[in-house]
1. Match the computed value -15000 of helix-only ellipticity at 222 nm (-39500 (n - 2.57) for each DSSP H run of 4 or more, over all residues; to 500) to one of the structures 1, 2, and report its label.
2. Given a value of 0.45 for FRET efficiency 1/(1 + (r/R0)^6) of positions 223 and 583 (r between Cβ atoms, R0 = 35 Å, to 0.05), point me to the structure among 1, 2 it was derived from.
3. Compare relative contact order in percent (Cα under 8 Å, 6 or more apart) across structures 1, 2 and report the one with the greatest value.
4. Can you spot which of 1, 2 the value 106, 72, 62 was calculated from, given it is Cα extents along the principal axes in Å?
5. Between structures 1, 2, where is distance in nm of label points 7 Å out along Cα→Cβ at positions 15 and 567 highest?
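Please treat every number below as a calculation from the coordinates, not as lab data. What you are looking at is a predicted structure, and each value in this text was computed from that prediction instead of being measured. Cβ atoms are built from the backbone, for glycine too; each structure is taken alone.
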Structure 1
Amino acid sequence: MTTQMTSQQIEIGKLEQHPANVRAQSVEAYEPENIVHLKASIVTLGLIQPLVVQKIGSKYGVLGGGRRRAALQELAADTSEKAFTSKTKVECRVVPADCDLTTAISLAENITQAPMSPIDQFEAFARMMKTDNQSIASIAMTFGTTEIAVKERLRYGLVHSSIREAVRAKTLTLDAMKAFADHPSPEVQFEVFEALTQDGARPHAHQIKSTLRARGIQVGDALGAFIRDDYEAKGGGVAADLLDEHSVLEDMDLAKKVLIEKLQAAAEAERDRLGFAWADAAGEHDYQMFSSYGRVYPATIVPDAAGQARLEEIATLVSALEDRQSAEEISQDEADEIYDEIDTLTEEADELQTGYLPDDLKNAGVFATWNHSNVHLTVGLIRPEDQVCANATSGGDGNTAPEDVTKSDVITYSAALSSDLQMERAMALGAALASHPEIATDFALFKIINDVLCAGARTYAIDLTVAVQHRTHAKLDEIDRTAQEQMDVIRETLDLGWADETRSPAEQFAKFRALDGSKKAALAAFVVGLTVKPCFARNRTADVLMYDLEAEIMPDLRAHWAPNAALFGRFKKAQLLHMLNADLGLTQEALNLAGSSKNDVVTFCDQLFAEPFATLTDAQRTAVATWCPPDMQTVTPAATVETSDVPDHIEDHAKAA
């Protein structure tokens, strides 16, 4: 039976929710923040689609268009919108009062419209600007959104047409298409697209972005921001993007030239400040090249009168801070702040009492490089051709370590550092799990089933309650990024096509079930990796399940994590010298650094671990490649010591983890 409806203009004030409206219970759909775009559209374009209503007493219940009704009533209540009042009439289609198909009509009105694909939205935004001559501001006003959000959609809608067609043909994912927008030139996009899709290949977003980086430098990157002004002053071309930070410096040769010039200027400024003999620069920090250079370090000096006065002032300040630190009533946060102040003052005192000797300044120089998104200055280098016998300047035979190197300065942790290192280890373990899909999937299923049905090998080290671990860290922006980068690469390979938000949950589940086993395992492994709690290495007695799992998937923590300057800066100078001498066998290097400032020791350690020097022996190279702070590395059964030989602090950490 066909339901006959009539068209009628009805006042906004007479509209109400119909009891049979299938979305009547979804109150969140009518919240102001969820209809702001709809209100903006109605104000600019009018009511495009009539409401479907049925008369209920003196009112009209809305069967189809509940969100439109809510938007209209908000506009009518807004005194600043003069075009809408409760008396304003809107177009409606009226269902007869005796119709008994009201629920079916409401359901049909909601589910018979196919959801719009994201790429259709992107292209529609682009057409509004190119064909309808609308401005970004007017488009934003029409849809009640921000200009930045409009620009983001426009960028995707302006991606080369062949790439958009590949998405429609399902030979390229939507995420991969978005990656092409990293370069604003459609011509460059198409060239890269053709190169990466040869022989039917399906490039992922990470691969596309990596390839595009070789075609230009985004001005929003640290390097782009550093060289942009000088680059443009020299006439360098910029491929403009709707979002300025995505604009690209296209002339790579000029960009490299400008970078070297700016680095050279930085090196010369530092040379003039410290009095070195030469300055040089290179675009990248090449640790292998630097391994052939000699190095001089500051020696102990007697400060001048001003320096001596400052030393006395520092001693007074440190004494006062130590008195405050010993007070019982201060909080842990205050104690940590005082510790940081004392550390800063102590480093300043070290610097006042150290400096380069005149003979060292005659041969040494400064080398500037671009490293970790910053200008990196390596000072005190001696070129290979200028090097002299190391023993002639060291004042010794290189076989005897000074007292402050050989004394037992074993690394220990403050509460804050202990917490942070546990978090870093959890990140590494998460990356290791995500890299072993079959093991991680088996482990996840085993844990879920075992925790519910059994009372046996239970572990609380993995939080499988569908809750991602939100990890906090005192220096999160400075820690080694290896594990996070590994997780990012794995994320790019995950098949998330089933999770299209335009599909219903049932449709998403059906798509998920259709995935092959390896893709499901990869997803499960990634999720399990995100649930790892902060941890130190396990004690086999305390948690045999996790101990054996970690020994299998992460026999070497250094595959997922590396020590860096942020970590070394949190240890004392004596602890670092002890590590170099006792743990790494670098006695001569520890000797040379004994009179240097802590900052120089930290820099040396950072460079050593970033790229082990070519001059290291095999044993030293192995020690550097495997070194971890106490309790970080999983101790395999072959290397396990007797329980009685394990230091108390390690046992305590194992129990706590």
Structure 2
Amino acid sequence: MKNLFSNIKGDAFGGITAGIVALPLALAFGVSSGLGPSAGLYGAIFLAFFAALFGGTNTQISGPTAPMTAVSMVVIAGIIAANDGDVSKALPAILTVFLLAGIIQVALGFLGFGKYIKYIPYPVVSGFMTAIGVIILVTQILPAIGYYPKEDIAFVEKFKPQAEELLLENILKEEAGEGILVLEDFKETVLRAETITPDDILKESKTHAANEASGVLGAFKVMPQAVKNISWLEFILALSTILIIYGFKRITTAIPSTLVALLVVSGVAVGFGLDYRPIEEIPSGLPIPNLEIITGFSLAAISPYIFTALTLALLGAIDSLLTSVVADNMTKTKHKPNKELIGQGIGNSIGALFGGLPGAGATIRTVVNINSGGKTKLSGMIAGVMLLLILLALGPVASQIPAAVLAGILITVGIGVMDYKGLKAIPSLPRDMKIGPLKVSSEVLIMMVVLVLSSIWNLVYAVGIGLVIASLMFMKKMGDLTAERSDVKPLKEEIAWDDEGDFPEKLKEEVFIKHVKGPLFFGSTSEFQQLAKQIPSTAKTVVIRLGRMQYMDQSGLYAMEDVLIDLSKQNIKVLFVGVLQQPRYLMERIEIIPNLIPTEHIFTNFMDCLHWIRANVKDTV
């Protein structure tokens, strides 16, 4: 507690500044997600406070981030579509998924998974981050020019037949469930169909229109229609916001340019009484917990999204721990990764209960906090309280912010979040694999697969596919390297190791030496299994040198057993030299040692083995 209040002045200034920087982004991410600005603000308030209180990075400022919002959009859009476009009806299921993601993060922290996050390949992260930028940039073009597909009557009318078909299908399903659907008599069906109003058809048509225009592909589909219906006022507001954000940075970075753009453009729009489109109203008063998450819990409603909740949890973990590394470098401290995951999970869980978006450690806000004097957890907690005070005092005022301004802010976020470092490296990365006649870089291939699939298909599945491809390519490379270094050759052809120089020349036909120079795992077993077939007929003893085989997996274990059984059938003795702890333990567990290799045939070093060979192997050639 003493340490918490050791830097009150610096923490207060850092927290207040970070809170102010977080405000426009929280509102923008909330609007972008589909749940409205209040969801972004609530997420920022609770996550900033509780992630700081329970987390393992003293200077971290947490809140909704671009990657977390992009994945949240997928969840939100899917569940809303499954609930006939009714946000209020879908909200409990959406927040339950967010709560589950937070609980998974807490579990990951307790299980000690924090240290494993670093093993996610860079090309997967790079492709994902660039895809996030593309998604945000493209999807925000429509609101930036004042086009909303659900409000374009001409566009919505196209989906009227689909809406009528779906409504009729729902009636038939209801009747089938009630056991009153009779093919010979459709009177009940007709009666129920007559209760469908034009408003019901219009509402369903709007839901179809919104789904058609969602995502990157959807935005491109409706772009010609959007350009024809452009609102020049909304476009000017968005463009002005973008220009101020980039232009003000050239003047000074002491004041956040995003906040300046928000205040200036919104002030002009309100002050001159312009006929712009405002954001959704932000509820006044304290946030209220959504108890329907608990009372209306349905496993069936969220089961299709459990993998997505896991992805949210992992993404939030990666995002937060990367920011923690940045904070460590700036403050010369060391964060606690597992404790940080627990803090993030608690923050996201509590935020979900109050209707907030999930988030993670935010790099820009954390850097602002550190540069403004923040040093302890108090700074993050103050940032959360600052946002709560803004909500209570300025909620009605914030509701007057033009939607186009937040779209402009998000366009700059989309441009900024792309991984330009990874994109610039594409021409220089080695082309280490062939696809047909083309030579390509495996790193670039992974990056582009994740980028394209994330942008046009599904963020969650794209990351999974990217990880699988990266893992397979890594295994192949390791297998190739191990096989290359551990090639099977007679002693006369292979370069002898230093301690093999005194090997008797007359016994080189009777003794075959095998060097294993790396792990024996599923990627390298095929080469090793050829050993028994490659031994010359004159050899009656095989020395397998294992001093450089640090690791053996189950595939390698059974490959070793198969080879030893083949050699035993040929009446060939096998000697082990330098068996290390992990491989020996495995071989003892399935009794390769001592059943196939007696302990007297296992030697600590090659000199001891050589003494045994001189005493027991005769020159027969």
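1. Working: 1: -15000; 2: -20500.
This figure was derived from 1.
2. Values: 1: 0.45; 2: 0.05.
Traced to structure 1.
3. Values: 1: 11; 2: 26.
Largest one: structure 2.
4. Working: 1: 106, 72, 62; 2: 104, 80, 50.
It traces back to 1.
5. Details: 1: 6.2; 2: 6.7.
Max of distance in nm of label points 7 Å out along Cα→Cβ at positions 15 and 567: 2.
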